[in-house]
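Several structures are given next for inspection.
Nothing in this text is a laboratory measurement; each read-out follows from the coordinates by a stated rule. If you're wondering where the values come from, they're calculated on a predicted model, not measured in any experiment. Cβ atoms are built from the backbone, for glycine too; each structure is taken alone.
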Structure P
Amino acid sequence: MKTHYLIIGGGVAGTTAAETIRSRDKEAGIAIVSDEPYRFYSRIMLSKPNFFLEKIPFDQVWLKKESWYADNNVAFISGKKAVRLDPQKKAVTLDDGAEVSYEKLLVAVGGAARKYDVPGSEKRNIFYVRTLDDAKAIIETVKHAKHAVTIGGGFVSFEMCEMLRLAGIDVTLVMREPFFWQNLLDEPSSRMIEQALEKGGVKIVRNADVEEITGGEAAEGVKLKDGTLIPCEIIIVGIGIVCETDWLKDASVAVGRGILANEYLETSVPDVWVAGDVAEFKDIVLGEQIQLGNWVNAQRQGRTVALNMLASLSAQGTKEPFRMVSFYTTQGFGITIAFVGDVRPVGDRTVIARGSQEANSYARLLVKDGELIGATLINRTQELGSISKIIERDVKVSGKEHELGDPAFNLAALTQA
């Protein structure tokens, strides 16, 4: 098979790219290869407790009709996985042996859930929350479960804990760290989240390692290394994502945690681009090489990369760099959480506290080289817009640390200078 534009990945980045290309070029061949058997659906829905509890009609998960691909002359190759790239031949080999040649290639494969590697982790009723098949299996199992264990301290555990509690299930959250989201948050932020979880009926086990998952074919409990046994009929694991790039290792595509790219989302190999969760790209807003994992970021990267691919193939316009201040929000248990920009608390940045745990309204602002580059917000999401503008406009905040730390100071004033 030959096509002008080959897109590996049928999620939001890949589908947005295909849609953007087709809106500008009515004739060129476009093919999408997806390792899932489904057409484009909403992964955002997979974070909504009411979806798992079937309070939202299942059909709302679909974002394209089955006819969309044919109507837009997009070849949709579903249930197939790319296993090899030959950049000299400009061809991708699929797991069924088929070969697809291209003029321009977009890799938008997203990330895969990091698998839990302990004895017993192959048993039934152990779930991840990454694909629609994951969600369908959880929906059915939740109907019969009375006790659940969630593993990991992050967005997945937080959202799944709420869903399980709304289903009337007893929930125990097990994490290795001494407090929730230790790798990104400070202790006051984490304790606010933990207090909300515990108030909602979630039992939290801290500083805990799982020795094994017990049971027969199906999980029946979690045994910790201190000997504690936690009975359960369902386990949901949220310990991060990994990017599967091994199939590119013989193609000289530069990789780090993800696939490395410049500000135009071009990889180290000519005519190969990347977008979405797998892209580790040069962020011109933050001045850093960064990798992001959220829906809006992937959607906008899909549009930008499509325009750049078009510009390179048919001289329709000029290349444009990807520019966006990324953010992610969630809510549950009466608390709202937001991350914006780069929230990694590494050594070259200063952290300014805003609000307090006692006031149940607390933010951490991260400053690097006199500029705000990121923030974590607990019950302060009303400031998300102002913080995004400060970051995007490269507002200098040196000498304004007192104002940043004053919860009564209107951050919007810094964008009006």
Structure Q
Amino acid sequence: MNFRIGVLLSLLFVWACAEESAPTASYEESMAAAREAFAAEDWKTLAASLDGAQNHRPYSLYITKNRVLAHELNGKRKKALAIMRKVAERGLTLDLSGHEAFDALKSDGAFGEIGALMEENAKAFGDPFVIEIKEKTDLLPEAITLRDNDNFLIGGVRSGEITPLGAGPAVIVANGGVFDMEVRANVVWAAVNNQLAYKNEDSSAPTASVQSFDLTSALRLEEIPLGGDDTLIGDLEISRDGVIYASDSITPRIFRVGPDDDRETIEITDPRFVNLQGIALDEENGRLFVADYLTGLWSMNLESSEALLIANDADAHLGGIDGLYYYQGKLIGVQNGTTPHRIVRISLSEDGMSATGLEVLAQNMPQWNEPTHGVVHGDVFYYIAASNWPSYDAENDWAEREDNPPQPLRIMSAPLD
């Protein structure tokens, strides 16, 4: 769900064209210097400050766009064009609007090839087959899982409902929006937050928790609080022995909740974390893969809880990933923090510490209204194609947008074989 990032980080999107040198000033210091330089029309300092900020947020297209502008204003058009070319080569597009300097840049003959490549990148691609469609528009569906391998369960952020699409259990109603789910035996575990677009009719304070429900009776079995307005649980995984892992996108950290009765909770942090999203468990190799919207992919050792940033040997775009899934030694990612939105398969080195390739499975499909989470079943990736996050206005108490009304619940597939 990239809208929770939009709320937290304004118009941040993603790109991976950071400078090789290690950053010296902090991100906050770099951005403060950039603001001062822009006001003073000191274009050289502006460009240098934004280059430094990009080191800390290598997948921020917001910074990237402003770096293009800064280098153009500083008379370094070749540098500006090189930045844009890298964006295009990684399969993305860049909105060049908002300043007259962009018009001058686009009039340069060297821009033609870059612009043409970005136009190609914006085209729809993928399998258009719709697996399920349900005429229900009030869910804001974010979570999806399978029960008994043949029945989808859908979790709604707007309604707080866990809804079966076929025959099966009754609708479960959580006390907050459902952001992710995992089924174990006859129990569904859910990441629940009564924040953002959730239709919270009372005035209770923001809460974040992991909750379990009996699929037969629809009764809540357990609620494990993990925070308040400083926490937003976006994804969860459960190990074979019952350990719960959950990602927090507001205060970037991983929660590890023990399987015993006292539910000992450990917080795993790293000062380089910015905005954590999807997590994918690889128990066979003792690791948890973690997607950070703005810094890329991480691998966390399950025994030591040490998190290491995965190298980008493929020179690919590794940011903006919401849903993340481990399948046959590779990662499946739903990139709804990119332009265009994409579903990608990322190849890994044998030790899992380097991304060695990226394949686009689908992008910018006309049936999409921001894809979010999915589930791998067999050799197929099933995903929520129309989450409807763009249909709600965060600046207007999450009211429905008249120009983009919510669409019916739509599930689509991407073959993995």
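Here mean count of other Cβ atoms within 10 Å over residues 125-132 is compared for structures P, Q. The highest value is that of P. The greatest value of volume of the Cα convex hull per residue in Å³, for residues 85-332 alone among structures P, Q is that of Q. One of P, Q was used to compute mean count of other Cβ atoms within 10 Å over residues 29-36, and the answer was 21.1. Which one was it? This value belongs to structure P. A value of 4, 20, 27, 26, 17, 4, 0 was derived for P(r) over Cα pairs in 10 Å bins from 0, in percent; which structure in P, Q was it taken from? Of the structures listed, the value fits P.
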